[in-house]
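Below, each structure is written out as C-alpha cells.
Each reported figure results from applying straightforward, stated rules to the coordinates on display, with no laboratory input. Everything numeric in this text was worked out from a predicted model, so none of it was measured. Cβ atoms are built from the backbone, for glycine too; each structure is taken alone.
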Structure 1
Amino acid sequence: MINSALVPAMKYKLSKTLKFRKAVGEPPAEDMNSKGKKLLYIHVPYCEEVCPFCCFNSYDINKYRHTIKEYFKAIKQEIKMYKDLGYDFNSAYVGGGTPTTVPDELAEILEYIRKEFNITEISIEANPKISDKTVKIFQDAGLDRLSIGIQSFNDQLLKEIGRYEKYGSGEEIRERVKEIIGKFRIVNLDFIFNLPTQTPEILKADLETAIELGADQITCYPLMVAEQNVRNIKQMGQVNYDKERYMYFNTVLPTMKEKYIPASSWCFSRKREDKKIDMIDEYIVDYQDYIGVGCGSFSFANGYVNMNAYTIPLYISLIKEGKFPTIMRSYKLAFKEHMRYYMMMSLFGRRLNKEKFRERFGVEYERGLWWESKFVKLMGMVTEERGNVYTTEKGMYAFLIMLRQFFVYANRLRFIGKKGSVEIETELKKLIKESDKAYSISG
C-alpha cells in the first residue's frame, strides 16, 4: 500500500516541482553558493565495459582512451572555476563510470583538491577487479572510503546482470574483497535488491557473506528502473514491488540488525564500541548542497539544480571555450519545496535536527512544515527525542521509496541530458564545418 501511495505522489510532485531550462555554457546562479558545508562530486565516465543495468553516464574506456588527458585537464579547470567564484568544499566523492580505471590521473586531481580546499574526507567507487597497484595509489592519496560495487555473490545472478565474465565468480569476488578490507578507513560493499530473478534467500546469503568479510559499511539499495535499463530488466522478468517490501523488512533489516546500525534507509555501518557511526554516504546525507564536476554530473545548491554536458567532447569543448559545461538548469526551488527536500534527505539519513532546520530556513520545523511533520508522526514513520526527529523502520522504508523515485527521476533527467548533449554537439560540429567552409571561400 505504501508503494502504491508514494510512487504516484512522488512522480507528480517531482514533475511539478523541478522545472528546467536550457542553459548551455552558463555560470552558476549568483546566489547558488550557499553558506555551510558542501560536497564536491567528481564524475569519471570511463568503464572497461558499460553494464547493461547502469543508468549513469558511462563510456567504454577502450573507445575513449584518447580523451583521458584532455578530460582531466577540463575537470581541473572546472574545479578552478568554482574556486574562483569563492566555493569551498569539505568532502569529495568520486563516482562513475569506474573511477579506478584511471588511477594516476585521478590521484593528481585528489592532490589538487586537498591543496585548494578544506577537504576532510574522500570517497571513491570501484569494481571488484581493482588492482593492488591501484589500491596503493589511493592509499598514498589519503583515500578515506572505497566503495566496491558487488551487487551479488551469486554466480547465476552475476551472469544474468552481465558481471560474471567481467569480474569473475562470486567466490573470486569474495576473495578479492577479503584482501581489500582493512586497507582504508571505510570499505563499503554495494548490493542491489529486488532484481526479477533474485530471491530473499540469495539476498540473505549475499549480506551474510559481506558481514562475515567484516565490511565496514554495507549499502543495499533497491532496483531503480529507468529508460536506460528497462529493456534489460524486462528480459529478466517483471519487477515486483511487493517483493521489494518483503525483502526489506524480512531480509535486509533482520540480517543487518545484530552487527550493523542503519545510517540511512539503505546504508548500514558496522557497530563500534563507542556507538558512533563512521560513515560517508554517496547519497548526500551529511552534505545536502553539492557541486558536480565532470560530464553528466549534477549540482544541487541553495535550491538550484545544474546539469553538466553529457558527452565527453561537448564537456571538453565548453571548458576550452572558457565556459561552464552546464547544459540545463532548474529554476530555484520555492522556499516550501526546499524545506520539503531538506526534510526528505534528512529523514532518508534517519535524523532531522530541528535546530539545524531553523538555522537553515529561519523558521521552526513544525511551523515551516506543519502538515508534513504531523503526517509522518501520525503515520508512525518517525519518533522525536531531544530536538531530533528519527525514522522508525516503517519510516525508513517510506523514505527509501521516496529516494528510489527521486533517483528514478534523476535517471530520466540523465536520459534527457544525454540526448540533448548529442544534439548540441551535432549542431556545434555543423556550425564549425560551415564556418570553416566560409573561411576557406573568403580566403
Structure 2
Amino acid sequence: MSPDDIVAWYGRVAGTNLVAHPRFTHNWLMMGYELMAKKTQINADKRYLPSGNEGYALFMDQIVKGQAHPNRSVITSIFTPNEIFHSMGVLPLTAEAVAAFVSGAQAEHWTINAAEGMGIPETYCSYHKTLLGLSLSGVADPPRMLAATSVACDANNLTFKTLADKWRIPFYYVEVPFEVSRDSIEYVADELRGIRDMAEDAFHAKLYEQKLKESCALSKQTQETLLKALRHRAGHNLHNEMTVDQMEMLNFHLLLGTKGALHLAQTMDRDFAQAEPYHGLNLVWVHVQPFFLSVLGEQINFSQRAQIIASDMMYDCLPPTGAEAKLPGAHENGWLFDPGKPYEFMAERVVRNCFNGSSERRADTVVRLAKATHADGVVVFTHWGCRQTEGASGIIQARAEEAGFPTLILAGDGCDRANCMAGQMKTRFDAFLEQLEAKRVNH
C-alpha cells in the first residue's frame, strides 16, 4: 500500500464508525494524530527549510494537545485574539485547524455528511460542517468554553451557538464594528474584557494583566518579525507547499502571543533571507489553500515553476496607511495602542483586520502584498460556503489587475476534496501560469 492508500484506509475506518461508534472514532483519530505529531518531531522533512519543519511540528503539537485536554481548551474563531487564553495556560483551537486535521486524514466526507444529516445546510462552510459533524455526532469532546468574533465569517455565530447549546458551555461573541476608529477599538476592547471574565469563570483561574501585557508584547514582536520576513520572501525559494503554508498561517493565529510563534517568525525571517534565488513565478494567494489537491500541488509544491509567496490569511493586518494611519492620537507608525494597554492593543488588530469591513480594505491588502513581494500574479480562491470571499473576489481582481497583477478567481473547497472540480481547476490554473510566463517573456 502507498502512503496515500494507508491514509485513505485510516480515514475510511474513522468515517464508517463516526455515527455508530463515536468514542472509537475519537480514539482512532487521536491515535493517528499523536503518531503524526511524534513523526514530525523526530523525522524532519528535508524538502522544507528549517522553518517549515518547525511550523509543521508546532501546529501538530498544539492541535493534538488541545484535543487531548478538552478541560484546558477553548474553541475560537480564527481571528479571535488568543493572548487572553495563552496568559491563562489555556489551549485554543479553531474550526479551521480541527477541520484541516480531519481533511488530512481523508475523513471529511463522513463528518460533512453527518452534519448535513443533522440539518446543517449543504451550502454552509465545509470547515464549520466538519467541526459540527465531529461535535454533534459525539466524536469531539467539549472544551470549557467557546469564543468567536464577527470577523470574517457569518458562520461563526451559528456554529458556535449550536455547539454551545449542544455542549451546554459558555459562549462569548465579539461583534466588531466596520469603522476603523478609536471608539470602535475601545468598544471591542470592552468585549474582550468580557471574554476575560467568562474565561476566569469557565477555567476557575485568574488572568493577571501583567502576563497578558507580556503575551501582547510577544504578539507585537512576532508581527514585526513577520513583516521583515515578508521583505525577504521576494526573490527567494521558500521551499514550501500548501500543507505547511496553511499550518504556518494557522500557527500565527492560534499561537500569536507565545514564544513558539515568535521563534517560528524569527526562523522564517532567517531562512528566507538566506534562501537561494527563485526564478519561477511568485503568487499571492487569497484565502485558504486546498492542500490536498494534487492537480494544483504538482505546480506549486516544491516547484521550480511557481510558488505561493504570501497570503492574506497570514498577513491579514498590515501596518496602517493613508487616513487610517492618521487617527487622532496615533503613533508615528499609525497604530493607536501598544501592549501596555493589552485589551485595546488586541482590539485594534481585530478592527483593522483586512477581513473586517469593506472588501476594498482586503483588496488593498492583496495589492500591498503583491507589490512587497514583486509577485507575478494573484490567485483568489473562493472557498465553498464563504460568501465574503466570493463577494469580494471581483473587487480584489479589479484592484489587483489595475495595479498590474493578473488575477485568477478559482472556485473550490479548502476542506472537502469531493467538492473540487479537479480537472477544470487544473485546466484554468495551468492556463493562468502560462499567461504569467508569457507576460514575463514579453517584458
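Given a value of -14500 for helix-only ellipticity at 222 nm (-39500 (n - 2.57) for each DSSP H run of 4 or more, over all residues; to 500), calculated from one of 1, 2, which structure does it belong to? Attributed to the structure labelled 1.
Out of 1, 2, which structure matches 0.10 when FRET efficiency 1/(1 + (r/R0)^6) of positions 82 and 402 (r between Cβ atoms, R0 = 25 Å, to 0.05) is calculated? Mind showing how you got there, number by number?
Values: 1: 0.30; 2: 0.10.
This figure was derived from 2.
Match the computed value 47, 22, 15 of Cα extents along the principal axes in Å, for residues 298-369 alone to one of the structures 1, 2, and report its label.
Values: 1: 47, 22, 15; 2: 49, 24, 22.
Structure of origin is 1.
A value of 31, 25, 17 was derived for semi-axes √(5λ) of the Cα gyration tensor in Å, for residues 202-425 alone; which structure in 1, 2 was it taken from? Going label by label, the one that fits is 1. Ranked by Cα Rg over 2.2 N^0.38 Å, which of 1, 2 sits at the highest value? By Cα Rg over 2.2 N^0.38 Å, the leading structure of 1, 2 is 1.
Looking across 1, 2, the calculation of mean count of other Cβ atoms within 10 Å over residues 34-41 that yields 15.2 traces back to 2.
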